[in-house]
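Structures incoming, each one as structure tokens.
No lab work stands behind these numbers, since they all come straight from the coordinates. Please read these numbers as outputs of a predicted model, since none were measured by experiment.
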Structure I
Amino acid sequence: MTTTQDAKTKGALVLFSGGQDSTTCAAWALARYERVETIGFDYGQRHAVELEVRPQVLAALRGIAPQWDARLGEDHMIDLSLLGQISDTSLTRDMAIAMQENGLPNTFVPGRNLLFMMVAATLAYRRGLDVLVGGMCETDYSGYPDCRNDTMQSLEQSINLGMATDMRIETPLMWIDKAATWEMARELGGDALVEMIRVDTHTCYLGERGALHDWGHGCGQCPACDLRARGWRAFQARRAEAS
């Protein structure tokens, strides 16, 4: 289990949805920082079931390792329903998932990650935390422009200029695919963490829990389920090759 710590930081605030990526990021932060808090957002998302699984996933994270239990602090739930009110996407409306004329899927919620990070930075400022951890990735993703590394670097600069702070945005999944994300979880918390992520977390855009597939719960058809399933199978194949 990884236990590397960064003693130079005051602590980390993890953007935590209750999904695979944010749970892996939470484990990553718990393996590095002595103080870790989490923040979630209720923005009127269609897959609001992710908000329901968050408490049990956080409780399960505490059970992975005693030091994680000691390090994991307060969880903050923020009402960002305004975002759902002003957006018109398949994640905030009951509409079919489709591609748009601009080449982006209509699952893209404009400004979502920008707003998430700004709100997280505001809370981190008050809580005395100086690292923001997010699961953004541009290696294996749906093409969202607010998941790109350039976006996060620019946002970090803007936050520090606008708040006169020295915060750092960490995106540990930025340059890895979903199979490597599963492998990161295994390296951080062993098979126990992998199984917890598989069974307890939620990623499906349609909010379906239903039957438990080999890769987890979900509709099995939406882009989020497809990425997660393909990543799981590639992860299993890589493990089989290595054994």
Structure II
Amino acid sequence: MGVHDAPAWLLPAFARNVAEAGGTAPADEVRRTAEDLLERWTRPERHFHNLKHLVDVLARVDELDEEAHHPELVRLAAWYHGAVFDSAERKAYANKGGEDEAASAALAREQLTELGVPEANAQRVAALVQALVRHAPDPHDIDCAVLCDADLAMLATEPQRYKAYLHDVRSEYAHLPVEDYLRARVRILHKLLARPSLFVSPLAQPWEEPARQNVSAELQRIEKELARLDAQRAAQTADGDAPDASGTTTP
């Protein structure tokens, strides 16, 4: 899905959210900012954190927005939450992957201020984006909870969509060796399952059980694969150390 494939409602929706947040910039300037964001979301190195993911998060916000105090700010935060992304190896996958929340928050603050959004609202959007570093919102901050829940909602999809999600995430980190990626993924899954609850907002509670089922099943599959790799390595090491016919040890 490229910029030209973006749903027709996306640009008008962004403009509406900017206006609802107090933006005063001319329509053409708002449109240019939206197009810049779409260009970021449609770069070829993005296989999961792409325009489809943005649309999915916005759709999930729509499902939860009756709980939000300022849904327009939550939607703007969704637009910016992965605007800065780099899946290069220097961005360790186990350390939040390629999403750069700090840089994305700074971009939100800069661009929204340029669009005439009052400083307090621009700062609030930036704070919501920054909160996704931990995905552990204060349950009393319902806007933050809605954004975090919308971003994690992919965990609760039906098994086939979850499988496609895993394929896309792996594609983004194809430069990582298989075992490195799997061990990083295991650490992430253990952290998720250790949480008392994956979702915080009341309307997202039905997502809890399917999400835990998906994550647990994935963890079991990966642990089996890692056990297989460990056994394979042990067998190769044993073969390499076995004495040869002359009585010496093979290097």
Structure III
Amino acid sequence: MEIIFTGKRALVTGATKGIGRDIAIQLAKCGAQVVAVGRNQTDLATLKHEVPSIQIIPLDLSDWNATSTALTNLGPIDLLVNNAGLGWLKPMSEITEEDVDSVLGINTKALINVTRIVVQNLLSRNAPGSIVNLSSQASLAGLMHHTVYCASKGAVDAFTRAAALELGPYNIRVNCVNPTVILTDMGKLGWSDPKVAEPMIQKIPLRRFGEVREVVDAVLYLLSDRSSMVTGTCLPVDGGFLAC
């Protein structure tokens, strides 16, 4: 199934590493004009060197006003991938206010802000659009020591459904993808210990973690006209984890 985005302009947040970086690259390969947003200027420059057609914007998405300033006059955006996110393992009793503010600030608040900006642009142009939010299996199943992260991703799923309902009449689709553990460089590092990885793998019917390309393929499908009747959906890419 060939997917082509020629003539479309796409914004990808969290595009410096891992899944976001690969999404930006694959969108460009499919013909989209890509705008890549990230905090690390060095990583953005590396991405630009690899794919010169990609426009890069260094930006701290936790700053609501700076984000609005940087993106409001960016020009037409047809496709949006809200990939930027953060999280860590921490017992409930050790959670601080800063933990809550930082995780929800990026995973939820910044996602809503970027979506708001892109939607305003789409509505002003009376243009169709497709938005994909990167959520997690943690939005749909409790994970040990992931309380704040689970909460932030649960909010992403709820926002996705509500936004799809509101924007559907304008032919703007909103979906999200909910991956299991994905073997990005960070994923490989965090799950390299068999004692840590094996209990999780045993909960996944396919008995393995996901590859980056498997998430990217799902995102591209949901962005594309191949999924033109799909909106408000949370698509697990989890090897069956949530079926158990």
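Quick notes on this structure:
- Value -12500, calculated as helix-only ellipticity at 222 nm (-39500 (n - 2.57) for each DSSP H run of 4 or more, over all residues; to 500), assigned to which of I, II, III: III
- Test item: semi-axes √(5λ) of the Cα gyration tensor in Å calculated as 41, 20, 15, pick one of I, II, III: II
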